[in-house]
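Once you scroll down, you'll see the structures, which are given as structure tokens.
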Structure I
Amino acid sequence: MPLTPRYTQVSVFLQLEKQIQAAFRDALSIRFGIDSEIVLEQPKQASFGELAVPVAFQLARSLKQPPKKIATDLLEAVGDIPGVAAMEVAGNGYINLRLDRGALAASLLKPSDAAASLPSDKTIVEHTNINPNKAAHIGHLRNAVLGDTFVRMLRACGNRVEVQNYIDNTGVQVADVVAGFHFLELKTPKEVAALIAQPRFDYLCWDLYARTSQHYKDHPEALAWRAEVLHGVEAGAGELSELGHLVADAIVNLHLATMLRLNVQYDVLPRESEILHLKFWASAFELLKERRAIYFEEEGKNKGCWVMPPSAFRGADEANEDSKVIVRSNGTVTYVGKDIAYQLWKFGLLGKDFHYRELVEYADGKKVWVSTDQAQNAPDTPEFGRARTVYNVIDTRQSYLQDVVVAGLRALGFEKQADQSIHFSYEMVALSPRCCADLGIELSEEDAKRPYVEVSGRKGLGVKADDLMDKLVETAMREVASRHPEDNEAAQLAVATEIAMGALRYFLLKFTRNTVIAFDFQEALSFEGETGPYAQYAAVRARNIFRKLEDRGEALPDFSSVLTPAAMDRQLKGEANDELWQILIAAAKVDSVVARAVTAGEPAHVAKYVFQLAQTFNLFYHQFPVLAEPDHERKAFLLWMTEYLALQLERTLSVLGIAVPAYM
């Protein structure tokens, strides 16, 4: 029973915070002639109020006055602020604010304002970026879930966001799989096309890639295959090129299906093949030479290469000297060189664009476009690129290469764009020893004692993303079937899938980005503690209240007529209602929390908040028997609180990409 909000003034608390900040900024300017950002904090105790302004402490040194005096003078200059019932100086200089309870609650009942138009400035978030040579693995899931959630956070804050997934379809990883098919297995393009039509082609390529890598190790002379394939793919003609397109295109489609299981979608897939064929790199190369951002090395180990000078780097790392090579001595461009060209295009600085064709249409009608070198753009093709800000979601091991890309922009004189090129880094995903046991992975005695086990294909610890998700769904299905044996299998599977995917997304999001994750099935799927299913269960429990109301033959009242501002004030004022007020305030902070999490670049803050909000709802559920309330006005108020809490909980789960199942 999905909830449909009749009153959607969801950002009231955030708007009030902005109003308070503006009032204090103006007062600072008037009283002290200072222009400063105003930071709002939450007081340590609820009895101190809902918000605190610590600015007096920040100004004490520059103004050479005690914080308490600054706070007192500032409070005089601020005057009344609509929505704020009282302000007072506390301690040595904090300014505590108490909000008007009835006014805030009543404002949440007003009809929604007209939808704000999206800004003209665009933000690009590039994430996932899996080499299209084999099945996705668990590490790719963290990248995709982090990137997708950050996109949702940005959009929730009113940003216009374009989601890109860069496809390296001409790199050595694809070349090695093509070499495996062509030289090891002697497959023709027609035979490979037949394999693509069968299930799990990405799993087949996973195994072939490993066999080819082992063959290179056993027969080093076979590495010549890789060079031959790369040459054929770059030429864009012949059997090797055809095989390259077949493999990469098929794997990309399978990756899209894998990520869609987690509700991850994209807008456009720029491909490396077009970076080459449409001469993106050639244009970037000429620009880099023209502006002397790179130079030709005449001696040393990089003789014959085009390199970026050490002066372009902040804190150059001698161990990464080779990373500064942009064009190798054999004339081939490095990964970082192509990435500089790609970054220039993202900002609209290259003077070139891809052509596009529609690749996939999702069930909701949204289209995914892919780059092509064929001039066949459809009339409804969107404009891609030309962003103001670019986030590249890439793991922390790529930090130095990302620094090189930014250094390239600076060397070209694009300082503003360099400042807006943001490496959204994250740490790796490992497995708990218990998770390895659940997956049937045998560990050495030493590995079994470790807090986590690194995923490693070389050690046979590569965990395919779809295997992981299948195992989660299977485990959730057993629980759902045992709790709801009366339902049909298809419905049980739909619920189990939403629980499993919610559990996985939440587990990947609840840790800060710089934390190594040790994935654990049992911890992720638990209905207790800080997990996705716990938050989902709270949302389902809220919906069940409305189901029970409907079963009684009752309907929700017209809240706007029953809950007047005076009624809201009666229901919330006084110490007896402090707990209800704190619950309402907690639920009203969704937009404020998301905005702060965007500024911090940390989706974990939203995950932590949704867990706390679920705890808040469960507290409300146990302490306030909504349906048993005899007083008409009180019951209407508690029903409205239930609806508001449920909607805010579901909105926050949606920002995390987590669905609310029909039951738990």
Structure II
Amino acid sequence: MVASRRLAAIMFTDLVGFTRLGQEDENAALLLRREHQALLRPIFAAFGGREVKTLGDGFLVEFASAVESVRCAVEIQRAIAARNSARGPEDPLLLRIGLHAGDVVEEDGDVVGDAVNVASRIEPLADPGGVCLSATVYQQVRNKLPMVFEHVGARILKNVREPVEIYRVALEGRRPTPPPAVDHAPEPVRLAVLPLANLSTDPDDVYFADGLTDELITRTSQVPQVRVIARTSVQRYKGSPKSIREVGEELGVGVALEGSVRKSGRQVRISVQLIDVRSEAHVWSMRYDRPLDDIFAIQDDIAGHIAGSVAAHLTGQAPTGALPPVPGGSETSDMEAYSLFLHGRQLFGEKGSIEAIRTALSLFEAAAVRDPGFARAHVLIAETLLWLATEGAVAFQEAEARAEDELRRALRLNDRIAEAHSVQAALYLGSDRFDECEREARRAMELNPSLADPYRWLAQLEAGTGRIHEAVGLLEAARLLNPDDVNVLSFLGRALAYAGREADAVAFWEASKSRIRYRTNAHMSEFYLGKGDLARAETSVQELERVRPNSPWTYVYRGELEVRKGNPQMARRLIEQLRERQKRGEMVVFFIGFLEYALGEMDEFVESMEEALRCRVLPLLELLYSPLYAAARADPRIQDILRRQRETQSRRAPGGPG
């Protein structure tokens, strides 16, 4: 059959929660799918929609008219709402719908093309019971339908080159924020602040240059219409021979700030230039020769000039009048406290060893003692304590209590520090206060849209409530802001696998395992064990044993593998070793449970999960998604544990090798 090309409106639908329901009750899931198909098909026909194909628990539908596609989507959601109202809250049916219009190619009854791809990526952005559409559809229907639309904003969609403006149909009479004209909403400029070169004669001053780089990243992140790449992703270019154009292409930025710092006694010289990475032309440059005590004014000056230069970069016109104000500041006028802070932040950013992090903590503490009003020093004390606790280097409960006290103090001093709210979100995440975690993460994003960590906290919340596709989207957004963040990369690979994108996950792991050896190999061990591929699992587990032989995750995957190979005695020995560690205060109860499950000791596994629930360390992601525990999900006792978890917490964070 000859392929034909035409313009069409494309609808994607998805039945919310179908995968999880199928894991819990396959018969109920099949009945729900049949019911929703019977409900939707007459509505498609009524609005001229052609059902191209079913996609498991969803539909791909083609319309000749964008107007009819939107009318159909709204009618579907109204029909489902009426069905849910009649059935009651115990038997919900929820659907997401995404719409886009564009060029499609039909061959043998199927349709393909960019319009299909974009519509499939828009659908997960809709709320359960909601409808999202692209600006292309919005422009065609906004003056033709008696509906109101909310502007969601630009979203970066997988395998789509340019950001797509998204709109939401305002159902149930909600009043929307008037959508801005698309032509007047430029995309933020992506900026990389490259490590400043240290030209001082004293090599110990390298911390000052690195600290000042961090400071400029923090300050420029507050410039309107700028998204700044995180420190961890630019630090690898320190001393790099790569050209600005190569760096820009690798980081996906349009402009870069580079420069140098020379510190001599109480004087400092800072040279900086803002460069268009494509043309390598200088947008703006400046040299500062000032007393060291003026460092805070220099930072304000640089950030202000960048604000003006970015405005010019966006409009193509030279800035006029006063430079845009940039909020924030050092929050201390004590140069000694500030130097201690910069030195500690360099050590903490490098994370070279536990002892280096302990030294960083002592430097932050010294800065806070010297200037108790230095809010960001208190924030870094809290973040460092939580990091040490996660690594098992300090007692977790004591670290958690002290971190909360330090954050409370910091926020009393200055409640507009995005990092403080982000660390507070992490603290709430670890203590199962999930609504508060979401509030603090969103506040951090509001204060600094360039901060990647809040996206990761929200991704953990979404994954813990079954919205794994939403978690993937948040992690991909975090990766844009911090392409080298090992926490983001590690979580993203596992989320891709749990979302059913196994080929993407394997390709991602193969590309990242040389950089993130432990966590990537841990996730590959889980994946290959779930597939029954013991040879590949052996390779990954051996790598775990080379990198972290005493990690409880290494014990779990070695024990699981040995049971599969007919050597259960090894798993029992590993359980005994974990019990000894448990007596010393280590929180290893769910690791013991996983090994009990591998041995087929279901009663003992359930008891361990009960204890994990009591101790707030229930490994929810594994219980919800991991192929290793698929059979456990059908056990009524595990279902009851998950039910009680849902009842007591509105949100839940995942486990996983750290």
Exercise for review: Can you spot which of I, II the value 3.5 was calculated from, given it is distance in nm of label points 7 Å out along Cα→Cβ at positions 290 and 378?
Suggested key: I
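Out of I, II, which one gives 16, 46, 33, 5 for P(r) over Cα pairs in 20 Å bins from 0, in percent as computed from the coordinates?
It was calculated from structure II.
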Point to revise | Label whose coordinates, when distance in nm of label points 7 Å out along Cα→Cβ at positions 410 and 450 is calculated, return 3.6 (choices I, II) | key: I
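Given 0.05 as the derived value for FRET efficiency 1/(1 + (r/R0)^6) of positions 258 and 538 (r between Cβ atoms, R0 = 30 Å, to 0.05), which of the supplied structures I, II does it correspond to? Please list the in-between numbers first.
Numbers: I: 0.55; II: 0.05.
Of the options listed, only II reproduces it.
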Review point. Which one of I, II has relative contact order in percent (Cα under 8 Å, 6 or more apart), as calculated from the coordinates, equal to 15?
Key: I
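Just so you know, all these numbers are worked out from the coordinates, no wet-lab data involved. The shown structure was predicted, so the numbers you read here are calculated from the model rather than taken from an experiment. Cβ atoms are built from the backbone, for glycine too; each structure is taken alone.
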